[in-house]
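Visitor: Take a look at the structures below.
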Structure P
Amino acid sequence: MKLIKPFYWVLVATCLAVSPISVAEMSATDEATTPETKGPHGGLLLQQDNATVELQIFEQGVPPEYRAWITKDEKPVTDGVDLNVQLTRLGGQIDSFDFTYQGDYWLGSGVVTEPHSFDVAVTLTHNGAQYNWQWESHEGRTSIATDIAEKSGILTTKAGPGSINRTMTTYGRLSIAPEEMARVRARFPGSITKVNVQLGDRVAKGDLLAKVESNESLIAYNLNSPIDGVVIERDISVGEIASEQPLFTIANSSTLWAELRVFPSQRKEVAVGQKVQLKTAGAEDQQATVNYLLPSTDNAPYTIARVKVDNENNALNPGLLVAGDIAVETVDVPLAVDNRALHSFRDWTVVFIQVDDIYEIRPLELGRSDGTLTEVLGGLQVGDRYVVENSYLIKADILKSGASHDH
């Protein structure tokens, strides 16, 4: 997933170098004061006497970059200027931009990455005088006291390496394993004198199913269940003659098989022993393993991946449709985040980082995902602490406070 282009915004700082005002004097008067007057290029201005610097973050058709226009006595200044912008981000990261003249404007070095949330420090040196401006330009940020965060269940973790399990989804049905089915026949032909079970009855191994009176000896003998299970077929009644036909079918459904269809385009990626996450309607997902790979019995153009399914609670029935996510590859990545931490914010996918009691958005460029972890390609650093539990509370608080993108 590529990081979507951020909003357009403009940040302007202006200053004068006509009279040699000291750094201390300028900082005392203008520190933390956000400029409000707009300049000819649509930015904001700080002005004094006859010198002006207009500073803009420009991103129309290009990654966000600084552009500056410096004038004195309403005439462009094209040399003899040292302009620097420092952005201090949450967590202490400092981005520094120096400027070179491009024939129409002064261009800052590097890209101004999102979020555009930082403390701004602008320094201009011209004709031996230096001027400083400092102000806060925050967005997508909120503050929550530690005790309140703990009571709200807000939990964080450190960003770091992870293993992404690439999966392939297959579909099939649940079936009873042939070895878990027993078809009970009469040992000797004869008349049925007693039937002890009905369809659907659960029986244990050794339970009486019916009595048969032998035609030859006229002695009655018992038919007992050879396995634990449920009576799923009963094809005899009292008074009928039992010969070679099955009289009862007993099925043990405590273990089922998921028979997943693997088509030729998928076959090279599937092997015995691979992990599978099984999904069935009305039941919890289940972790299992590919036990066998078998050809289709009806000459269909696919292979059957047979997966043993635990059904001790009898929540699943044979014939039920099932989906299986087969883990076909495990990739170790240098940086991954828990999917529970991911949120949509404006046009971005973000996590919320934490520094002390301050939380702020971090727009991410994402890579591979396995439904639990997602690879991070940009926007976060190893060791950054991000919110993983109840992160929606952070998003709600930021939206409530108004996360403006206009500086």
Structure Q
Amino acid sequence: MNWLIHDYREDDLAAVVHLIDSTAELGQESVFSLAECIAALTERRPAVVAVHGSVPIGAALAQLGGDRAWVMRIAIHPAWRGRGLASALLRELERRLVAARVRRIAYVLPQEELLGDGLANAGYVRRPAVAYFEKTEPGSGGSADVLADLGGRLLPEGLWDGVAGMTTEKTLIERRVVLPLAEPERAARHGVRPPRAIALFGPPGTGKTTFARAVASRLGWPFVELLPSRLADEGSLAAGLREAFARIAELERVLVFMDEVEELAPVRTGASAMHGVTNELLKLIPGFREGDERLLVCATNSVRSLDPAFLRHGRFDYVIPIGTPDEAARHAIWSRYTGPGTEVDLAALVAASELFTPADIEHAARAAAQAAFERDLAADGAEQLPAGAGTGDFLTAIAQCRRTVTGEMVEEFTADIATHARV
């Protein structure tokens, strides 16, 4: 992906109008006139712009009417056609429309053209008689009720960019998981099948839940977390799983997250009440995989505790290890908490926090900030103290923090990577 997509800004007007006007005769037509598009832009209707460097290369805009929105135009610079940009623009525009509680999104083409194939691939359904494409989003109506019943929601934008450090894991997940799902047409051209289910494993506190939430945010898909305690409200875990997956099937797109999945699919030995739960989950995953815009993310602190049949090929596309941050990752995470322009010795913090998880670092950073705050309260204005925590505060907090991950856990995790990882 060689572009950045942002909300339309006033200084984009000239460039966007030029894109709309110059591409009108290149198979990128619209039933809306140029004047109508300009009016929508000046009235700040929902619109997004793609830039390469600082040059606008694409735009998508819409107008609203109750719970329905009309996509007025998707304009792409000729040099960027056929590279997945139209899908990316449409996806980002849909995110804004869903946030505005739009339920149905429509696009009317003046004639049969290639964009119709792209709309069909994006989930739009052509209605008879005209090239009229319509899509129902899970932002309101029945789908919204299903999402609410499941305890799911659309997460804020930006969670993916907010994942500090963990560059190796982040790059792997982006290339294997996010981009094939975000750009299915480009992936299909190369024979890449987007994943439908992945498993994340590693010591507690290493960020498995954070990654799952970040992927949902990046894709703009609803996030549903299935909790064993909530599933058991149906009378049994197996029944709860069946009901939850039946409701999930009503959603057009969704990321389903199951944490501590070893509680639902433990190794089957002897007679156990959990056998029925494990068997039920094994039967449900293939049906879940039939949806094009669905992703199941399971997380576990103990991958060796999972039933071998659970992680086999055909159920999970990837089994990805998420370990403790290395030096570069710890430096990036500490930089978030110390802030720019401070005189904190980051190298000392990185060295002192070996084997710290992101959660451990956050806890230590909060403790250091609290110490600085209490010191300021004690001074009561008698002296001018520097703002924020200093190196000593952070090192003291690190020394007092009980690490989540032990050396034994690291040894087990290393062995599990060799035995179970599949990336």
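Since every read-out is calculated from the coordinates, none of them should be taken as a lab result. Nothing here was measured: the structure is a model prediction, and the numbers come from that model. Cβ atoms are built from the backbone, for glycine too; each structure is taken alone.
Visitor: Which of P, Q yields 10.9 for mean count of other Cβ atoms within 10 Å over residues 73-80, as computed?
Guide: Going through each structure in turn, the value belongs to P.
Visitor: Given a value of 24.1 for Kirkwood radius over Cα pairs in Å, calculated from one of P, Q, which structure does it belong to? Please list the in-between numbers first.
Guide: Values: P: 27.8; Q: 24.1.
Of the options listed, only Q reproduces it.
Visitor: Sticking with this one: Out of P, Q, choose the structure whose coordinates give distance in nm of label points 7 Å out along Cα→Cβ at positions 65 and 305 equal to 4.8 when calculated.
Guide: P
Visitor: If you don't mind, another one. Which structure, out of P, Q, was helix-only ellipticity at 222 nm (-39500 (n - 2.57) for each DSSP H run of 4 or more, over all residues; to 500) derived from, given a value of -2000?
Guide: P
Visitor: Given a computed value of 66, 22, 11 for semi-axes √(5λ) of the Cα gyration tensor in Å, for residues 121-344 alone, which structure among P, Q does it belong to?
Guide: Numbers: P: 66, 22, 11; Q: 28, 26, 17.
Structure of origin is P.
Visitor: Just checking, which of P, Q has the largest value of relative contact order in percent (Cα under 8 Å, 6 or more apart)?
Guide: On the way: P: 18; Q: 13.
Biggest value here belongs to P.
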